[in-house]
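Several structures are given next for inspection.
What follows draws every value from the coordinates through simple rules; no lab data is involved. Predicted model, so just to flag it, every value in this text is computed and none were measured. Cβ atoms are built from the backbone, for glycine too; each structure is taken alone.
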Structure I
Amino acid sequence: MTHPVYPNLFSPLDLGFTQLKNRVLMGSMHTGLEEAEHGFERMVAYFCERARGGVGMIITGGIAPNLESSTSGAQLVNPDQARQHKEITDAVHGIDPEIKICMQILHQGALSKNEGLVAPSAVKSRISRITPNALDDAGIEKQLNDFVNCAQMAKLAGYDGVEVIGSAGYLLSTFLVKKTNLREDRWGGSYRNRMRFPLEVIKRIRAAVGNEFILIFRIPAMDMLEDGMSWDEIVTLAKEMEKVGITIISTHFCWHEAKIPTIATMVPRAAFTGVTGRLRKELSVPVITSNRINTPEVAEQVLLDGEADLISMARPMLADPDFVVKAYEGREGEINTCIACNQACLDHTFGRKEGVSCLVNPRACHETLLNYTPTQQPKRIAVIGAGPAGLAYCTVASQRGHQVTLYDGADRIGGQFNLAKRIPGKEEFYETLRYYQTMLKIGNVDVHLNTWVDKTLLEAQRFDEIIIATGITPRVPAIAGIDHPKVVNYIDVIEGRVEVGKRVAIIGAGGIGFDVAELISHKGVSPSMDKDVFAREWGIDFINHPRGGVTGVEPIIEKADRKIYLLQRKDSPVGRGLGLTTGWAHRISLNKRDVKMLNAVTYQQIDDLGLHILVNNQAQLLEVDTIIICAGQESNRSLFDRLEKEGYNVKIAGGAFKATELDAKAAINQASYLAAAV
């Protein structure tokens with residue numbers, strides 16, 4: 001029966017020898033579970049939770065076909081390893097035999113972090129410290145055989161298919177592009193020769209695994225590289241892939257070393273699906289699109305517009321494993337939307353941090369460690385503070401069956417999220433607030449806004465537990481003249497309560513300082529809300545598709561008529577402490593708006609002339625008319641200290657506990673664990 005709201009999203013897809021039950025697939029993400037202690041047990045729980053959530057197909061994180069292709073050590077090369085992987089496939093198929101699970105074969109090539117790394121030529125990636133070893137003929141034959149062996153082991157392990165990634169700056173894509181393929185033999189030179197290696201990989205895999213095995217090729221549909229692949233080359237490669245037996249083409253955008261954001265929250269939703277749509281018209285096999293598709297409405301529209309046959313949602317499945325079933329059942333308001341912050345997922349992956357997860361869903365990848373089981377002893381709990389920590393605690397505790405009352409002195413829930421949502425490029429925080437508002441209602445949380453809590457109120461209610469989540473107070477630095485009329489705090493600026501002048505100094509270059517600089521340097525529509533504005537600002541030509549989508553395209557920036565200085569005390573580069581996968585984009589964005597970033601700054605005094613500073617011990621006067629203080633924050637824990645001293649059963653979470661930076665990731669994580677244990 002056709003779904004009344006999402007008829008395309010919930011229609012099956014016939015692949016000839018098998019069928020996908022709907023058009024939603026969970027895209028590949030490397031989570032680190034592959035190498036973690038009890039990793040396969042944890043992967044079983046992780047993938048099974050998404051299978052129960054209703055996806056039509058799952059693609060695993062990248063698995064290497066040999067040692068030289070791997071950074072992490074996650075390989076599939078022999079039957080013993082295949083038996084471990086079979087734990088995953090058996091568990092997923094046991095939940096629903098209709099769900100397909102495919103393994104991604106990832107050969108990192110020049111991006112591998114080991115001394116044996118290989119590539120078509122000895123060309124070092126811009127983001128790597130190691131120059132790869134150029135493959136000789138014997139080496140190329142070995143790599144081809146290893147791809148085939150890995151695919152055979154995946155089939156032995158019970159996978160329904162494999163995805164071969166041929167994009168992102170990994171091995172196969174470096175054969176395709178002239179700047180990384182300097183060879184003059186049959187594997188290099190002309191484009192026909194440069195695409196020989198990827199085609200041979202697919203041709204040999206198909207011959208080895210047979211026709212009734214899903215074979216996906218992830219193609220670099222727009223690599224975002226100067227002098228990258230042309231549109232004709234992309235189409236030619238896709239058509240040749242059809243000829244050698246590919247089942248599905250998956251479009252991918254951007255190499256890791258490209259200087260264009262493609263997955264950050266500043267990117268508009270479904271920004272790249274038009275590229276997929278153009279390629280789809282050239283092919284007869286189904287085509288997957290991806291990147292910043294995070295709601296069922298957007299996914300349905302992409303399919304309706306004929307821009308894809310399948311929608312890949314990777315991080316949205318971290319944020320909410322039940323995304324698909326909630327959409328099917330008309331519970332869209334309950335979807336915990338991915339905000340594309342990258343803070344707990346990609347930043348942890350590429351930073352080699354333990355514990356890849358999700359800012360808005362700490363259970364992601366921790367399904368065996370963090371569970372919200374129904375309580376056997378319901379308690380009356382007071383939560384004081386409706387910011388990220390307080391909202392997370394209320395949601396989990398009420399879900400478990402506790403009776404929760406929430407207090408906040410403001411007139412709305414959200415705390416610092418209400419500031420974040422106003423920053424150009426961070427509008428997705430509106431979705432997080434919508435989610436929490438919905439969950440408070442479902443959990444019957446008794447919400448009291450415009451309410452300041454005191455001892456009398458708490459004594460009257462006789463709560464079993466009291467949770468203090470009162471957040472932070474902005475720090476006021478000790479600078480002579482700090483009380484001058486031209487000095488304002490970041491909250492008043494973001495809320496629009498003060499007028500910002502034409503010449504501005506921002507004291508503090510952490511995340512808040514960058515957000516404020518982004519806000520006051522912008523003019524017009526936020527790029528994250530308009531694909532055309534985004535394309536102009538980042539120099540992308542979606543219409544003509546020059547090489548790489550960017551070659552010869554000059555960015556056109558709309559910026560506010562302001563002179564802005566972004567200042568920090570530390571002598572490290574400004575913005576060094578921002579997220580690994582998004583910080584560079586924020587720095588580029590501000591540079592494009594002519595924001596002057598200064599480090600090693602000592603603040604001397606503020607007066608009618610402006611801000612007097614030392615930069616590397618050299619005196620400067622910044623003749624500014626507005627000085628915005630973004631100098632960190634302090635924990636607002638006075639209520640906790642007072643109640644604890646008086647013997648109340650009280651706990652503390654979020655910024656009130658620790659306020660080194662505004663850290664929603666840590667706040668939600670800590671509060672969720674506390675609520676799971678009460």
Structure II
Amino acid sequence: MTKEEAKARIDALCDELQDHNYAYYVLAQPKISDYEFDQKLKELEKLEAEFPEFLRPDSPTHRVGGEPTKDFQTITHRYPMLSLSNSYSLDEIREFDARVQKAIGHPVDYVCELKYDGLSISLSYENGLLTRAVTRGDGVQGDDVTQNVRTIKSIPLRLRGNYPMHLEVRGEVYLPHAAFEAMNAEREEIGENPFANPRNAAAGSLKMQDPKEVAKRQLDAFLYSIPHELPDVSTHYESLKYVRQLGIKISNNIAVCKNLDQVFEFIKDWDTGRKELPFDIDGIVIKVNDLQVQQQLGFTAKTPRWAIAYKFKAERVETILESIAYQVGRTGAITPVANLKPVQLAGTTVKRASLHNADVMAQLDVRVGDSVYVEKGGEIIPKIVGVNTDLRPVNSVPTEFIKTCPECGTTLIRTEGEAAHYCPNEDNCPPQIKGKLEHFISRKAMDINSLGEGKIEMLFDNQLISNIADLYDLTYDQIFGLEKSIASEDGKKIKKLSFKEKTAHNIISGIEASKEIPFPRVLYAIGIRFVGETVAKKLAQYFKNIDALMSAPFEELVTVEEIGEKIAESVTQFFQQDKHIQIINRLKERGLRMEIKTESAPVSQKLENKAFVVSGVFERHSRDELKSLIEKNGGRNVSSISAKTDFVLAGSNMGPSKKQTAEKLGVPILSEEDFEKMIE
């Protein structure tokens with residue numbers, strides 16, 4: 001290929017892929033399959049590698065993330081990013097309207113928009129190209145996060161149509177519920193504390209140093225404000241329509257309201273409707289529509305006089321913080337938990353609330369004996385949002401985060417850049433040992449379903465197991481007849497857990513059967529920090545066996561797809577410890593699969609590039625068998641339902657939320673029989 005041909009092809013691919021990104025992420029009207037898009041993107045990446053002189057600044061390949069950023073440069077905003085004054089009642093909205101009419105002398109139209117619960121961002125385009133993305137910061141200056149924002153596929157790298165030489169547009173970066181749930185599931189899978197809410201997750205993601213990691217987070221954005229004049233535009237609503245034509249993602253949930261009754265109707269509708277949205281909002285923003293009137297009204301030192309935010313009321317109760325407990329996870333992460341005087345909230349009795357970490361506790365200045373405000377809001381887990389200091393006991397003392405592990409007494413550590421404290425005594429701290437054992441036997445790992453949390457605890461308490469290799473030394477005679485009395489939560493009932501003849505046989509049989517579990521799942525089950533199900537599969541496929549992985553240097557590990565420095569360092573440190581090598585050797589001696597089997601050739605390509613979610617219980621196949629059949633026939637398995645899912649393969653007891661999501665997105669739901677016909 002000549003240079004001229006390469007440049008022409010690169011330009012054509014860039015333009016075509018930008019059109020497809022716009023159709024998919026802004027219009028929600030995809031024109032080609034994910035597979036076709038990926039093939040074109042790979043072709044572009046290859047051409048750019050061969051002809052780097054033709055790499056365009058708006059190339060779609062920038063979406064996957066560039067080089068890590070060590071420091072975020074502080075940028076002064078060309079136009080200050082002011083915050084909005086908040087209101088919590090309709091009377092305050094009436095007062096706002098009265099102030100506007102008094103200043104202007106006549107009624108005005110308002111534009112009502114959703115108030116997204118994310119992170120404010122300002123985007124600058126020069127000659128149609130995205131040149132800078134800056135966080136709100138203190139309103140005067142913020143952090144340059146351009147490299148990270150480039151990975152958000154709904155934000156155009158190049159504007160479309162007849163764009164101005166300079167355009168600044170502002171909005172909110174947020175994390176959709178589906179992406180948030182998937183991220184937290186992955187964090188829990190690798191032993192990390194889950195994020196408290198989508199907003200914190202979005203803010204943390206946008207400030208990550210490695211754009212490649214940001215690209216995996218599936219951030220999204222809505223834009224809703226232009227801080228400068230636009231040609232032939234006289235209203236805020238027109239300005240949004242104008243930038244939408246340029247390829248900017250603007251929400252469809254916007255209304256021009258002629259009077260307060262229409263404003264109140266919009267508020268009422270979305271106070272109910274927000275529960276159906278795939279992302280979080282915490283209120284409604286009300287803006288004067290006429291841009292000239294906005295100029296007349298002007299600004300205070302902190303807020304515009306022409307806009308106000310109505311905040312939805314979260315369900316909140318007040319109760320007493322009776323004590324603070326500290327839980328130790330399987331990776332040693334310490335989670336503080338507030339024990340509350342029981343109180344009714346959103347239809348349930350709340351007794352506990354997470355305090356997340358030492359920083360959150362310090363920010364709240366929460367103390368034992370305090371009267372605290374607890375909210376549920378859009379989150380499932382209750383959280384303490386404030387303290388009623390007027391009721392604080394006179395003998396109250398500030399809370400100090402514990403310095404030693406509450407279980408084993410080891411001095412806690414806190415790694416720079418991490419919020420959590422950790423107990424480093426991973427091989428001798430009882431909750432960490434039991435947590436690792438419970439992870440090892442879990443369904444996605446070794447799937448020893450004859451064991452469970454209570455039985456693992458019995459075996460541990462009777463000193464029969466202290467690490468995962470000990471499971472394979474257990475005998476029927478050792479466990480038969482073991483008993484334990486367990487009190488109910490209210491302490492009124494006592495039940496006995498015992499290893500009778502059938503139970504003991506099932507446990508030994510389950511442990512023996514687990515020796516057939518394939519290597520990628522064994523690697524995941526071992527419980528190396530940051531090595532989740534997907535990472536374990538990548539490492540297994542690359543190194544093929546445990547010996548090659550154990551001897552792999554850090555420099556080789558980071559060359560593996562999706563393996564960053566944090567994961568590579570964790571893997572290296574794990575295999576540098578003799579006690580871990582001894583456990584691995586014992587597992588090998590007991591016959592566990594420590595190498596990847598050569599995959600047989602695909603049976604067919606009948607399901608080529610089709611994405612399946614498998615859910616429920618099936619009559620003729622296990623879920624793993626069905627997943628294997630999908631892959632052998634050219635399809636691929638995904639964990640959660642999204643607009644990119646082609647089919648849901650559903651058995652009995654399929655989760656109602658999954659079914660509802662599939663029906664809402666129009667994803668076909670197949671029975672086991674339907675699927676068998678597809679691959680006949």
Structure III
Amino acid sequence: MSDSETPITAPEDVQMQREAERLEEPVREAAALATKLGLEPYPVNYWIVDYDEMNELIAYGGFQQRYPHWRWGMQYDRQQKQGQFLGGKAFEIVNNDNPAHAFLQISNSLADQKAVITHVEAHSDFFSNNEWFGMFSKDPDAAARLARHGETIREYMQDPEIERAEVEKWIDHILCLEDNIDQHQPFQPLSGDEEVPEVDPEEVVDQLGDLELSEEVRQQVFDEEWLEAQREDEDTTSFPAEPEHDILAFLRQHGMRYDPDAGKAQEMEDWQKEILEILRAEAYYFAPQKMTKVMNEGWASYWESLMMADENFAAADEFVTYADHMSKVLGSGGLNPYSLGLQLWKFVENTANRRHVVEELLCVDGITWRNFHDTLDFQHVLELLEPADLVSSVDPENLDSIDPDDPRIDAEALEAAQNGEIDLEKYPWKIFTYEGMAERHYSLTKPANLGFLNRISMEELERISRYMFDDSKYDSIEEALSEIDYTVGWDRMREIRESHNDVTFLDEFLTQEFVDEHNYFTYEYMQSSGDYRATSTDYRDVKKKLMLQFTNFGKPTIVVSDGNYRNRNELLLEHQYNGVALDLEQAKNTLERVFELWGRPVALRTIEKRYDEHDIEVARRRDSEPEPEETGLEIRFDGREFTEHDVEWSKVSHLAATDIDYDTKPEEWLA
């Protein structure tokens with residue numbers, strides 16, 4: 001535990017020191033409890049900060065030092081107004097680092113501080129073990145690296161030969177593309193020595209002009225037909241060979257800056273190249289946080305809830321405050337990653353535990369997938385699955401009766417408790433091993449999940465039994481469940497935590513059963529009525545809608561298709577269309593930024609939905625929806641004006657989605 005690094009006045013310093021001392025025990029015990037539960041977090045350094053410092057940290061993305069830019073002030077102002085006028089409160093922020101750093105607001109109640117600490121320990125476990133974080137965030141001291149980035153950019157801004165406004169403008173251009181990286185590949189720094197594989201035909205024309213040749217000689221040696229062929233030869237090699245998702249890397253390697261004084265592209269200045277690479281590196285660092293928002297927040301909420309409520313980490317006089325604040329977090333509107341993630345993790349745990357129990361029950365002589373529901377007394381099964389008295393409750397007066405060799409018991413902790421060195425009234429979990437904790441918190445016997453076992457479908461029962469060969473292993477249900485493995489659910493959760501991101505998590509575990517249990521549905525904008533209507537409760541539709549929010553961070557997927565488009569070194573970008581048309585005004589604004597980083601004309605191909613007014617009117621009378629026509633569209637910006645023209649379908653058909661029909665969402669879903 002440490003107080004804030006920020007200089008503070010003496011009264012605040014005393015107050016923060018007292019808060020640090022008050023939280024020493026919760027910090028220590030939360031880390032110990034997390035280990036008992038099988039979590040393996042990075043070490044966490046906790047810092048006490050005040051209200052303004054917390055808002056600054058949130059604005060800076062969880063770090064104390066970032067590069068100078070107006071965006072941080074805007075985010076600080078937004079966070080401050082949210083707290084003042086919307087009732088929002090920042091309880092904590094933790095960054096992905098080893099060790100991790102978490103910041104606790106001094107004005108929090110003890111209940112809130114404990115909730116934050118348990119939440120942070122789970123986040124740190126996720127940072128430490130998720131492979132996507134390992135792919136993008138291998139730097140053991142991210143805070144120091146981001147501070148170095150900030151200092152480098154600050155020095156450029158203070159350089160008398162570089163205008164600060166130009167640096168800020170350059171950063172603005174890059175930030176418009178910060179999500180246009182290849183999120184499925186590890187970060188590879190660029191050396192800056194990459195060669196551009198083509199020659200600009202426009203430069204050939206310029207060089208001819210520089211030679212000051214007479215018009216007669218120029219026409220004899222280099223006629224206009226030849227020059228035009230250099231510009232438009234369709235057989236000229238284009239690059240890249242495959243669509244490039246990392247647009248920032250492509251611009252860093254092959255881009256130029258547009259010089260308005262010269263009226264043409266020029267080589268980037270060294271400071272421009274370095275800043276582009278710095279911001280690209282930071283985009284990769286923050287990518288896994290965006291890619292795992294649902295998983296990570298759900299994971300932290302799951303273990304926080306278990307520790308605070310099920311293990312009584314929140315004392316009796318703190319629980320109501322904790323429960324009230326937790327319900328507000330989980331009940332907030334829009335696409336709530338805390339709620340969705342927590343629901344999915346609980347579903348994963350219940351599903352894994354149920355499958356294990358069902359596999360054992362199907363090995364009982366006489367029980368088959370066909371008679372499963374008719375034969376079993378599920379109430380009796382749940383009674384057999386109830387955790388043993390040994391782990392469900394701890395009596396400090398009867399510790400001598402506990403067998404220290406029981407795999408559910410931590411023998412060393414038991415001896416310490418017998419010697420009075422552990423307060424079991426406050427921390428009963430200390431005498432259990434991971435196996436004991438898993439049985440103590442077994443999900444299928446919790447009141448909220450009592451119907452989960454018998455809800456298994458006939459299709460699932462058939463799938464499970466299809467690969468079973470010893471269907472008469474046990475003579476009775478009691479025998480089958482006598483040695484059930486209570487760790488199966490948690491083990492499965494940890495496996496998933498290691499390898500998945502939000503898109504794969506939703507794709508694999510959002511099932512029809514999950515959708516029905518939590519009443520999820522889709523809704524669409526109706527062209528005929530001009531409003532939104534519920535359209536489907538099919539899990540495939542719900543999954544597609546949700547996955548739209550997380551594929552490519554919920555942003556349109558744009559790739560570099562050709563860096564020598566039309567044989568003029570123009571840049572051709574393509575929108576990998578998923579059924580949602582681009583906002584063309586935003587697309588044009590972005591193309592203006594890309595032009596500044598490419599230095600030459602840029603074009604964007606996409607697919608546009610068009611509705612015929614007559615078809616809309618007919619659909620309105622029939623209370624149906626009109627079918628849109630999907631057409632190819634190319635937008636081009638040459639530095640002065642935009643031009644648009646339709647593109648024949650054969651040139652954009654590869655961009656169209658196949659069986660995915662994402663549609664627009666109300667604004668709050670896109671916030």
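Where is volume of the Cα convex hull per residue in Å³, for residues 185-408 alone largest, in which of I, II, III?
Details: I: 184; II: 200; III: 339.
The maximum falls on structure III.
Out of I, II, III, which structure matches 28.3, 91 when Rg and Dmax of the Cα atoms in Å is calculated? The partial results should precede the final answer.
On the way: I: 26.4, 84; II: 28.3, 91; III: 30.4, 110.
Comparing all candidates, it corresponds to II.
Can you tell which of I, II, III yields 2.0 when distance in nm of label points 7 Å out along Cα→Cβ at positions 257 and 281 is derived from it? Walk me through the numbers on the way to the answer.
Details: I: 3.3; II: 1.1; III: 2.0.
It must be structure III, since only it matches.
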